[in-house]
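Alright, structures below, take your time with them.
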Structure P
Amino acid sequence: MKLLFIGPQGSGKGTQAAIISKHLGIPHISTGDIFRSLTGELKQTVDEIINKGHLVPDELTLKILKQRISQPDCYRGFILDGFPRNINQADSLEKITKIDKVIEINISDKEAIKRLSGRVNCEKCKEGYNLITTPKPKDKNHCDKCGGKLIQRADDNEDAIKKRLHTYHKETEPILEKYKHITIKINGEQDIEQITKEILEKLGH
C-alpha cells in the first residue's frame, strides 16, 4: 500500500506516519530524512542548496525519491510525508509511482499556531519536545535526556508560522482536489491514539 500523508504544519502527520509505518510494516519516507541520509557528491549538492536557504529543486528531489522507493523495503508499499508540496510535484510524482490512499490530517490554523509555538529542541542533543502537546519535557527549560537547555526554533514564532500556513493553504491544499477520490479525512485535533485507531480502521486494518 502506497500512502501519502498531508496536513498543515503541527497536524502531527509525521508522528502518525511513523506510527502507521510500524503497524503496516512499510517504511515512512520523509524527504527531510532522505536529504539528511545522503552520502557523497549528492549529499554535498543538497547540503549546499539547503545551507543557502533554498529549496531542493523538484527534479533533484524526485530523482532522490525514485532511488529510495526502488529499494527492497518499499516493495510492499511506503508512506510519503513532506512530498509532494504542490501540484507540479504531485504531477511529477505520478510519473514515478501510483499513490493508493491519501491521509489528510486536518487541524485549524489556531490549533497549528498553538502547537508549533510550543515546540522546543535541546541545544545539545537536538531532542524535540512540545510545551503544549506531547512529548512534554519534565522541566520546561531542560532536556530529559541530557539536561541541555531547551530552545525554540527561530521560525516557530507566530508570524513565521502564519506565513508557513499561508503557503500550505495556497500551494499544498490544492493537491487534495487532485486526490479527492482516494483521500481519507481525519480530524487531527483528537488524541494521538484515537487518530491512529481511526486511520487504521479507515485503511481496513
Structure Q
Amino acid sequence: MDFIKEINEYYEREKKVIDALDRDEINAAMNALLEAYERGATVYVFGNGGSSATASHMVCDFNKGTCYELDKKFKFVCLNDNIPLLMAISNDDSFENVFVYQLEDRLTKDDLVLAISGSGNSHNVIKAVDYAKEVGCKVIGMTGYSGGKLRQKADYFLHVPVDDMQITEDLHMGFDHMIMQIFWKYLASKNGREAVYKINQ
C-alpha cells in the first residue's frame, strides 16, 4: 500500500495547527512554570489515557532534563504514576476522585497544577482543578478542541486549536519538549554552565 498522500495530509494539518498556536499564551504558561521553580513550589501534573503518558513524561523531562547538573531542581509530581494507588482510589471511592483525592490536604496555594485533557472536559481532571481553585492555586490547562471546561477554569493555557485528538496529543508532547529544551538552556546559562546534552556512550 502507498500511504504517501495520507502521510502528507496528516503532517500538513499538523503544521497548520503549529502555526496557529498562541505564542503569548504559551509564554505566559512558561513563565508560570519558571516562577514555580524559582519559589520551590510543587507542580502537580495529571491526565487520562494518552494525557497520562504526557504527564508522566513531563516529570522525567522537568525533574531531570531542565536542571541536569544544577543544584536546584524542578519539583514535578505526576498523579497518575502510582498504579496501585489509582486502583485503590478507583475501587474504594471512584475514578472521578483519583486526582482530587491525592491533592486534598497536600496542595497549597503556592503550588501549581498542570492539568491535561484533550477535550478539556475529563470529569476527574475538572474535579481536581475545581479543588485547586478553591485552595487558591493557579492552574495551567493543556487542552485541544475548544478547550472545554478546563480552558474556562485555567489561569494559563497550553492550547492546541484543532478537533483532532492525535494532533492534540502530538503537540502536547511538543509543548513538553519545547519548554524543557528552552528552560534547560536558560537555567544552564543562568548558572554559568554550558547546556551540553549527554547521552549514554
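Laboratory data are not the source of any read-out in this text; all were calculated from the coordinates shown. Every value quoted in this text rests on a predicted model; they were computed, and no experiment measured them. Cβ atoms are built from the backbone, for glycine too; each structure is taken alone.
Just checking, which of P, Q has the largest value of mean count of other Cβ atoms within 10 Å over residues 112-119?
On the way: P: 19.6; Q: 27.1.
By mean count of other Cβ atoms within 10 Å over residues 112-119, the leading structure of P, Q is Q.
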Seminar exercise, completed: Comparing P, Q on mean count of other Cβ atoms within 10 Å over residues 16-23, the highest sits with P
Seminar exercise, completed: If you rank structures P, Q by relative contact order in percent (Cα under 8 Å, 6 or more apart), the highest one is P
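Can you say which of P, Q returns 1.00 when FRET efficiency 1/(1 + (r/R0)^6) of positions 40 and 192 (r between Cβ atoms, R0 = 41 Å, to 0.05) is computed?
Computed on structure Q.
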For this session: Name the one structure among P, Q that Kirkwood radius over Cα pairs in Å of 18.2 was derived from.
Result: P
Exercise. A value of 11.3 was computed for Kirkwood radius over Cα pairs in Å, for residues 56-103 alone; which of P, Q is the source structure?
Worked result: P
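With mean count of other Cβ atoms within 10 Å over residues 24-31 computed per structure, which member of P, Q shows the largest figure?
Working: P: 17.9; Q: 14.9.
Structure P gives the largest value of mean count of other Cβ atoms within 10 Å over residues 24-31 among P, Q.
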Exercise. One of P, Q was used to calculate Cα Rg over 2.2 N^0.38 Å, for residues 80-167 alone, giving 1.09; which?
Worked result: Q
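Kindly point out which one of P, Q the value -0.46, -0.86, -1.03, -1.12 was derived from, the read-out being log10 I(q)/I(0) by the Debye sum over Cα atoms at q = 0.13, 0.18, 0.20, 0.21 Å⁻¹, for residues 32-135 alone. Numbers along the way, then the final one.
Working: P: -0.70, -1.15, -1.22, -1.23; Q: -0.46, -0.86, -1.03, -1.12.
Traced to structure Q.
If you work out distance in nm of label points 7 Å out along Cα→Cβ at positions 48 and 64 for P, Q, which one comes out largest?
For this comparison of distance in nm of label points 7 Å out along Cα→Cβ at positions 48 and 64, the top structure is Q.
One of P, Q was used to compute distance in nm of label points 7 Å out along Cα→Cβ at positions 160 and 176, and the answer was 1.1. Which one was it?
Only one of P, Q returns 1.1 for distance in nm of label points 7 Å out along Cα→Cβ at positions 160 and 176, namely Q.
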Exercise. When helix-only ellipticity at 222 nm (-39500 (n - 2.57) for each DSSP H run of 4 or more, over all residues; to 500) is calculated, the result is -12500; to which of the structures P, Q does this value belong?
Worked result: P
